[in-house]
Structure 1
Amino acid sequence: MKASTRVDYQARVDRVRGYLAEHLDDDVRPPQMAKVAAMSVHHFHRVFKGITGESLMGYRRRLRLERAAKVLRHGTASVTDVAFEAGYGSHEAFTRAFAEQFGVAPVVWRRGRGERYQRAIQQARPLPVVELRNVEARPYLFAPQVGPLTASGENWARFIGELIRHGIGLDDLVGRYPDDPDITPADRIRYDVGRVAPMGMTRAPDGLQLGTLSGGRWAVTTHIGPYDQLADVYVDLVGRWFPSQGLPLAHRACIEVYGNSVMDTAPEDLITEVWAPVGTPL
């Protein structure tokens with residue numbers, strides 16, 4: 001496949017991924033997704049699987065099961081309710097599908113908190129200082145990525161290079177992270193490198209996409225230090241602070257807002273706001 005053709009196909013598949021992320025609970029059909037990708041249904045199936053390694057419906061099923069895994073780990077909803085939300089008509093069918101993907105039954109998964117959670121308890125880390133904020137949705141200029149978070153530095157460098165090439169400022173940088181690296185396989189983790197779109201922008205420059213950063217209620221904590229410590233920040237915020245407050249995590253991506261840059265800031269002085277979306281208590 002020519003490089004230019006693969007780039008075009010990648011952009012089309014990225015549009016479908018973005019659509020699915022926003023409509024995960026809708027009755028999505030292949031012809032509809034082929035239309036989003038501007039392809040014939042037959043060609044779309046082949047391209048989507050060639051780019052992602054998964055069929056369209058298999059991809060959607062995995063995302064819904066991974067979302068269910070988050071709810072079981074961090075929430076209080078019953079396994080039956082989580083099963084219905086994930087699109088399964090019975091507790092038994094959900095249990096089989098969940099065990100096939102994660103290797104354990106949902107009730108066993110719920111009991112296991114994972115090594116990072118146990119380490120936080122053993123270290124007696126204090127709960128983070130959190131501010132609750134209500135914000136409006138904002139336009140978002142970004143480049144979608146899929147793969148290990150260890151490659152995020154290179155992807156940010158490419159994105160910043162694109163901003164410079166198009167004469168766009170480097171302020172208001174925001175990363176968007178819908179997946180939990182403790183749940184999603186490393187090579188399938190979705191994340192977006194981006195920034196709040198400049199005022200008045202209505203069309204993304206070539207190579208970038210224009211979307212929306214979700215509004216709503218957010219729990220925000222500030223981390224000062226290296227980016228490689230952020231995994232513990234998420235554990236403390238999502239895995240410990242939310243349960244301590246009796247608050248559910250909403251089905252929206254977490255975001256990171258960067259107060260300074262690795263280009264001119266020592267690692268120990270980096271400022272990162274971690275935003276986790278707050279859902280509606282049952």
Structure 2
Amino acid sequence: MPEATFRAMGTTVHVVVNGPEELVERARDRIEDLESRWSRFRPESEVSRLNRHGSARVSRDTEDLVTRSISGWRHTGGRFDPTVYRSMIELGYDTSFDRIAAHAANRETTAAPGCGEIEVGGGVVRLPPGAGFDPGGIGKGLAADLVAEELITDGAEGAMVNLGGDLRAAGTSVAGAWVVQIDEPTAGVAATVAFESGAVATSTPLRRFWQQGEVRRHHLIDPARGLPFEEAAPTLASVVAAEAWFAEVCTKAAMALPPALLEGVLEDAAALVAYADGTVLWVNGMERYLR
């Protein structure tokens with residue numbers, strides 16, 4: 001099957017197409033288009049203009065991104081929250097991760113304000129005063145969903161789009177099932193899952209980190225504190241769901257949830273959740289995807 005690996009959205013992208021080879025380049029162009037709209041590190045992106053002015057006229061793609069983000073916030077009771085934007089800036093994550101540098105001193109952070117007062121409609125998004133919007137992982141997940149679905153519309157029999165661990169597979173693979181490796185040695189996790197169509201998203205605090213003064217920070221932020229999740233939080237959460245944006249939302253919620261609440265909040269999804277003490281939980285029938 002034609003495939004390509006390249007850099008976009010601050011991560012490694014892998015596209016596989018069961019169809020004409022030219023569709024791989026079409027996928028690359030579409031991901032670049034979405035990054036140009038959603039990157040908070042591009043001054044003229046729609047998300048940057050929204051954060052700069054508090055409101056902005058946006059494309060249908062961006063309106064969809066914000067709407068799904070609000071839905072994810074509501075579904076998880078605020079455990080997933082794209083308004084951690086200000087906290088990310090205060091913690092020093094104010095440039096793309098490829099360029100992030102150590103900051104000499106800690107800065108005070110505050111809890112995320114939440115999505116309750118964000119207004120979306122008619123091609124316009126308005127944020128409440130003081131709020132910012134960070135597309136982060138949900139942007140990668142939604143990009144994987146959109147591109148995979150569009151490749152099918154454009155004539156592919158099947159397509160797999162993986163943006164740094166946010167993966168969507170649609171249609172059929174020549175191998176029959178789409179096979180995905182979940183491999184994080186530092187978390188003690190090595191698993192293989194397979195499904196005919198669907199999505200996988202994985203979040204871990206063990207890969208993306210930087211130094212802020214004498215404190216090591218990572219990119220998974222607890223909305224309730226505006227700070228990275230503490231050591232008691234999972235070292236990895238990997239979720240299988242119908243769509244990658246929702247799987248990504250569930251990985252972030254898993255970071256904030258006590259084990260007893262995982263099954264209820266992660267409804268419509270299955271999960272593997274690992275902890276620093278070696279405990280691995282299989283949630284909502286995740287075992288059925290194992291190969």
Structure 3
Amino acid sequence: MLSGTLAAVLTPFAPGADALDLGVIPAYAEWLLAHGASGVLSAGTTGESVLLSEDEHRRLAEAWRAALRGRGLLAVHAGAQTTGETVRLAAHAKAIGADAVAVIGPPYFALDAEELFFHFKAAADACAPVPFYVYEFAARAGYALPIPMLHRLKATCSNVVGLKVSDAPFEKFKPYLLEGWDVFVGPEACLVDGLAHGAKGAVSGLAAVYPDRVSAVVRRPDAAAGAAVAALRASMQSLPFHAAGKAILRARGVPIGPDVRRPLRGLTPDEARVAAAIAAANP
């Protein structure tokens with residue numbers, strides 16, 4: 001079972017972003033663990049998931065498993081456009097010894113409850129008995145997951161244990177704080193309220209760059225600290241987030257390259273100066 005603060009990690013690319021740079025991952029893993037992360041989510045939204053091939057998803061998960069070496073938790077995001085690919089990625093996560101699997105609903109089509117149920121069931125069955133977390137993020141999937149479908153899924157699949165919820169503001173987050181589910185907070189602005197209402201921890205994109213700040217709030221959900229991490233996230237979100245995250249992470253000592261995969265873009269010179277100022281103000 002997951003616990004604490006999982007960093008929804010950035011994906012390192014070689015120059016040009018046509019290939020992964022897996023050599024960065026051991027140093028990145030050591031740095032995250034030393035700065036308070038309990039583990040990572042591989043290839044989630046912050047990891048440019050939908051821009052990766054199936055093979056890249058697999059190689060990333062394997063690299064993170066090797067780098068963490070049992071000292072940190074590994075959750076593998078197996079969400080993909082098709083059920084077939086999602087099932088294959090979930091089964092691969094089980095095969096490499098992942099601690100959990102997370103799956104977002106496939107984007108683009110407005111899937112109904114029956115379609116979603118069989119999609120998530122197939123993924124959960126493929127990785128059983130590995131703990132399975134449904135990833136609710138209406139802004140990215142294009143729809144909110146029906147709560148009755150979630151209850152049916154949990155009643156059917158014994159390894160369905162929780163949710164990673166990235167909806168904001170808290171009014172949209174709160175309906176997914178379901179009794180009997182382990183819920184993890186995605187949006188940092190919802191972290192303090194989510195923890196106060198029973199959430200178990202965070203799976204955070206900001207924690208990919210500032211695991212120390214996010215984990216401090218998870219350990220002690222203080223309103224002022226929560227507001228500070230929300231403001232830090234907002235300052236980064238005013239820039240192209242993936243590129244800004246890599247720039248600030250590099251300033252904090254992790255040798256990750258600046259490249260993001262198209263159609264995402266890098267920072268303009270003015271944006272790079274803003275990112276540098278954020279890093280200087282938040283060393």
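Values in this text are rule-based calculations from the coordinates and carry no lab data. All figures in this text were calculated on a predicted structure; none of them were measured in a lab. Cβ atoms are built from the backbone, for glycine too; each structure is taken alone.
Which one of 1, 2, 3 has distance in nm of label points 7 Å out along Cα→Cβ at positions 136 and 176, as calculated from the coordinates, equal to 1.8? The structure behind it is 1. For which of 1, 2, 3 does distance in nm of label points 7 Å out along Cα→Cβ at positions 224 and 256, calculated from the coordinates, equal 0.9? Considering all the candidates, the number was obtained from 2.
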